[in-house]
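**Q** I've put the structures underneath this note.
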Structure I
Amino acid sequence: MRIDEFDYDLPKELIAQRALAERDASRMMFLNRAEQSFEDRAFLDIPEILRPGDLLVVNNTRVFPARLLGRRRGTRAQKVGKHNPAVHEYLTTEVELLLTRNEGDDVWSGLVHPGRRVRTGEVIVFGDGELEAEVLGRGEHGLRTVRLRAKEGSVAGMIDRLGHVPLPPYVRRPDDPSDREAYQTVYAKVRGAVAAPTAGFHFTKRILDQLNAQGVETCEITLHVGPGTFRPVQVENIEDHMMEAEQFEISEEAARAITKAAKEKRRVIAVGTTSVRTLESVAREHGGEIVPIRGETQLFIVPGFRFRVIQGLLTNFHLPKSTLLMLVSAFAGRELTFGAYRHAIEDRYRFYSYGDCMLIL
């Protein structure tokens, strides 16, 4: 399939820039695959749409403040007059480091901007020197390998103190303190993501309690979302696109719950595309079964994909030409998906991470 088959025009004013004051106040479009129909609903309606025995699979990854703003540390300064001939350390050039993956101990992969100016062996300094990143090497897609050192305390603690929330590029404002919790799900636990599983933003404790009271089950898996979720597909034929690897884990408890639901013919409903990719990746590698496992996935789901696990999906509205939109089109059908998107634009839904959602059953 061609990339232009997944393009659409979106007015910029429909891109949500902030979270709603009440998470569960978002709008929700309900897509019925069997009837090839959609209708406007509210997320608060989800308890009346789901039924006892349904199993919601959520991604409990937690976003950390992975965006660090610093400066290159130089080794020489120019002489200033004959009374100051000293050579000394000094700070120059602002640099952004987006940590993407912990490779062990205090060694990380990350994206450096502007990358061309930062060479192997250089040191980037953050804050007043409380944290440093030594560039150890270069990788693919502009990645650098860096070693972090904290002047005092732990590296993780210094990242938390100096780091910024890595808001998506279409949120055109600086992050602020409110984003530290707004850009998380209420069930976020396992630190490691640089982008949030945003379909889960709409859940509140009261909604989860209400669903539980009526017999809707919930289980948690983990997939640490990487920056590749925002990277555009740059090939004409989508089959030529290569997904970036993301780390995931399914616990014994989650595997049992999903397997039991499947055997009892109950609906397994993924909350977010990350949950879909994790479940379908494991099932694909284990004969349709969900097993306790920790690993990586590069699964790219496009129309024509055979879904083995999920019967439902809660998801937000995604960028044109994105792998996420292709996944939704694979599950709901391209025609129904794009019909729903056209209606969402006409009816002024809020799009992307902080926007509204759709439930597909």
Structure II
Amino acid sequence: MSLQWDKRMSSTFLLYGATGYVGQVTARLALDYGLQPILAGRDGIKLEHQGAELGVDYRVASLDDPKALDNALKDVSVVLHCAGPYLHTSKPMVEACLHAGVHYLDLTGEIPVYEAIANRDLEARERRIMLLPGVGFDVVPTDCLAAHLKQRLPSATHLTLAFQTEGPAGLPPGTQRTSIELIPYGNRVRRNGRLEIPDQVQKTRMIDFGKGSMSAVRLTWGDVYTAWYSTGIPNIEVYAVLPKAARNLLAAFVHFRPVLKFAWVRSFLKRFIQPGPSVESRMQTSTHVWGEVVDDQGHIAAARLHGPEAGVIWTTRAALAVVKQVLAGNAPPGFQTPAKAYGPDFVLECEGVTREDLS
């Protein structure tokens, strides 16, 4: 769904978590896109400095202060929530958005968050508010690819998605924190429309992302939840190519999960979170997404996406593309997914993204 940006359209939106790693990049890119972010968060000193540097307004509001959040949301139509982990931060912002009549966007990939927000669907529809979590790499590219494959094979009953990162860029600090918080949740796949814990602890599959087959490991990803809403396909798995050390760590977490339910243990692990990738490393990194659908007769359709570094570049470009859609008045009410709201071709609006269908 291509959007021709009209300068007469409103360009103002609230960017919550603006002083964070991804929030800072998003604020600068928003200005490059001709948008006018109002910076928001809980640290007034950081916001003041950032606002002065960028020449934009800011509003101070803690997520545990409903009145301050109401004031922060005044005179805006949409908030892009960039302060995770969303397991802890999404609920108060969703509440504030529903109360203020403001559309809600975030960058989550956390299945419990999708579940909680989906449960607010009826209330959001009644208030004509869109709730669209996951407007970053979680899950715009994979969600749009899933919907594209469903169009190619409407009879599909099984969906498999996978992604690979090529280059030096690591994960943003917020994504690292979220991954630690999600460890107690465990693994999930979708079977016959229901979320289930898989019998096989660690499953691998050989996948060709365009340069020959590579071993990818199954993991819990937002699409296990969202792709079912976008496509209606009842069986869904997601894989990723991970370094050997990460795969070993993933396997170890299975055995230590009972201990990791304690908050102090997760807090200890967060001490080892690495700084976010540099601009240079992000520019040297690319991301490849693969998807395949199969129906009960054995018919298959597959496709690939190729794009920039995922955690920051692809995420911020996708998120601001959604912001533009909302500001243009394109915000279907209720709980949405990216592809459900804007169609399978929406991912191609992000600079540097290409798609190829496989025979």
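Nothing in this text is a laboratory measurement; each read-out follows from the coordinates by a stated rule. Small disclaimer: the values here were computed from a predicted structure and weren't measured. Cβ atoms are built from the backbone, for glycine too; each structure is taken alone.
**Q** Suppose helix-only ellipticity at 222 nm (-39500 (n - 2.57) for each DSSP H run of 4 or more, over all residues; to 500) works out to -5500; of I, II, which structure was it derived from?
**A** Considering all the candidates, the number was obtained from I.
**Q** If you don't mind, another one. For structures I, II, which has the highest computed value of percent of Cα pairs over 32 Å apart?
**A** Going through I, II one by one, percent of Cα pairs over 32 Å apart is largest in I.
**Q** Given 24.1 as the derived value for mean count of other Cβ atoms within 10 Å over residues 16-23, which of the supplied structures I, II does it correspond to?
**A** II
**Q** Further question: One of I, II was used to calculate FRET efficiency 1/(1 + (r/R0)^6) of positions 136 and 280 (r between Cβ atoms, R0 = 41 Å, to 0.05), giving 0.70; which?
**A** The structure behind it is I.
**Q** Identify which of structures I, II gives the largest calculated value of distance in nm of label points 7 Å out along Cα→Cβ at positions 208 and 304.
**A** I
**Q** If you rank structures I, II by FRET efficiency 1/(1 + (r/R0)^6) of positions 24 and 240 (r between Cβ atoms, R0 = 35 Å, to 0.05), which sits at the top with the largest value?
**A** For this comparison of FRET efficiency 1/(1 + (r/R0)^6) of positions 24 and 240 (r between Cβ atoms, R0 = 35 Å, to 0.05), the top structure is II.
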